[in-house]
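What follows are several structures.
We did not get these values from a lab; they are worked out from the coordinates using the rules stated. Only a predicted model underlies this, so the values are computations on that prediction, with no experimental measurement involved. Cβ atoms are built from the backbone, for glycine too; each structure is taken alone.
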Structure P
Amino acid sequence: MNIWIILIGVMVASYLIQAVLNSKFDKYSKVPSRGGLTGAQVAQKMLSDHGIDNVKVTCIKGRLTDHFNPVNMTVNLSEGVYHSDSIAAAAIAAHECGHAVQHAEGYAPLKMRSALVPVVSFANNVVSWVLLIGVILVERFPSILWAGIALFAMTTLFSFITLPVEVNASSRAVQWLDESRIADGETRGMAKDALHWAAYTYVIAALGSLATLLYYISIANSSRR
């Protein structure tokens with residue numbers, strides 16, 4: 001019962017945080033950054049300021065689909081960020097470049113997360129089916145459920161390793177926006193606020209993953225009684 005309360009609480013918190021995040025970015029997307037630089041220009045400048053010349057800034061489709069890809073060394077910005085000169089676009093672009101800086105500096109948590117990507121990718125593809133079969137056959141073949149729990153534990157670990165990676169990227173972004181004078185005191189506060197709310201989504205995702213993991217462990221343990 002307690003696990004269910006936690007799971008429901010996490011779901012409600014996730015919905016509320018996402019709603020606030022969308023509201024923040026909608027609000028700050030109407031506030032221009034200093035100098036009128038677009039997200040693409042902000043990204044290119046931040047990379048240049050950190051001496052990174054092997055990362056390409058590209059435009060991709062979608063909303064808030066922005067990400068850094070260390071495989072092909074690209075900072076991928078959504079259309080609304082790539083072409084916009086808003087403080088929200090500057091914050092997102094700088095955050096993704098923060099990951100590029102982490103990669104260039106060999107930031108340990110990022111290296112750990114990157115090393116887990118192949119394992120987590122495999123786990124994500126099969127874990128739902130393994131857990132489903134494991135729950136159905138838990139009385140006869142409990143080892144199947146425990147195998148699913150092991151796979152799910154990898155995704156939970158990945159979620160928690162992601163937290164310091166995202167928080168650090170946001171800190172780098174805010175610091176650089178201040179030092180580069182792309183954001184003044186007021187707009188820097190807006191960028192920091194938006195990035196903080198974005199970080200909360202990773203926190204709630206990690207907690208949700210942990211609660212779900214504990215739920216499946218409780219099912220497996222109950223089968224032993």
Structure Q
Amino acid sequence: MGCGRVGSTLAISLERQGHDVAVIDSNSTAFRRLGGTFEGKRVTGLGFDRDTLIEAGIETAYAFAAVSSGDNSNILAARVARETYGVEHVVARIYDPGRAAIYQRLGIPTVGTVRWTSDQMLRRLLPQGSVPEHTDPSGHVVIADVSVNPAWIGHRISEIESTSGARVAYVTRLGDGLLPGVDTVYQDGDLVHVVTTSAALAGVERIIDQVPPAI
């Protein structure tokens with residue numbers, strides 16, 4: 001639902017990956033963003049209206065994304081898709097960070113546009129003070145990309161874990177994700193993504209940003 005810049009880009013990307021896609025928008029002129037090669041359905045109407053959803057194929061849908069410009073419309077459409085039609089994979093774009101957190105805790109998956117953008121900016125501005133890449137619905141467990149002191153180069157990832165008390169979820173090396181094993185060694189240029197609690201994250205960062213202790 002929603003054929004703005006996000007919705008049209010998402011629809012085109014999904015179709016290129018081989019998926020059948022239907023796009024709903026209350027303004028039929030918005031479908032021009034899909035271009036002439038888009039083969040999916042274009043349905044004019046409200047994304048939370050049942051007749052509109054049925055016309056778009058909601059009864060057999062695998063997933064539903066509500067990405068219109070209105071928070072209320074997005075969350076209402078997402079709830080109808082999941083609760084009325086049983087669509088398992090549902091997500092709603094939410095502009096209000098406070099609302100996004102509430103709906104997330106209620107079990108309604110959301111992407112908080114404003115918060116996500118500010119978080120991405122912070123991750124690129126600050127070497128420390130990492131913003132979590134993922135937070136569980138309770139807000140207790142986080143995955144974060146942390147800054148690692150160059151002195152750790154040549155040390156095992158397991159040493160980083162034992163020293164910091166955090167688990168390394170994965171490492172990004174030369175653009176590829178890597179699940180570290182017992183003997184995986186931290187290399188120059190690696191990005192380390194740790195799993196820890198939100199309360200412990202700052203302490204974990206401080207430890208990993210320091211020279212490793214002598215053995």
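Which structure, out of P, Q, was Cα Rg over 2.2 N^0.38 Å, for residues 89-176 alone calculated from, if the result is 1.45?
P
Ranked by relative contact order in percent (Cα under 8 Å, 6 or more apart), which of P, Q sits at the highest value?
If we compare relative contact order in percent (Cα under 8 Å, 6 or more apart) over P, Q, the biggest value is for P.
Given a value of 8, 28, 30, 19, 10, 4, 0 for P(r) over Cα pairs in 10 Å bins from 0, in percent, calculated from one of P, Q, which structure does it belong to?
So the calculation was done on P.
I have -9000 for helix-only ellipticity at 222 nm (-39500 (n - 2.57) for each DSSP H run of 4 or more, over all residues; to 500), calculated from one of the structures P, Q. Which structure is it?
Going label by label, the one that fits is Q.
Match the computed value 0.40 of FRET efficiency 1/(1 + (r/R0)^6) of positions 25 and 169 (r between Cβ atoms, R0 = 35 Å, to 0.05) to one of the structures P, Q, and report its label.
Q
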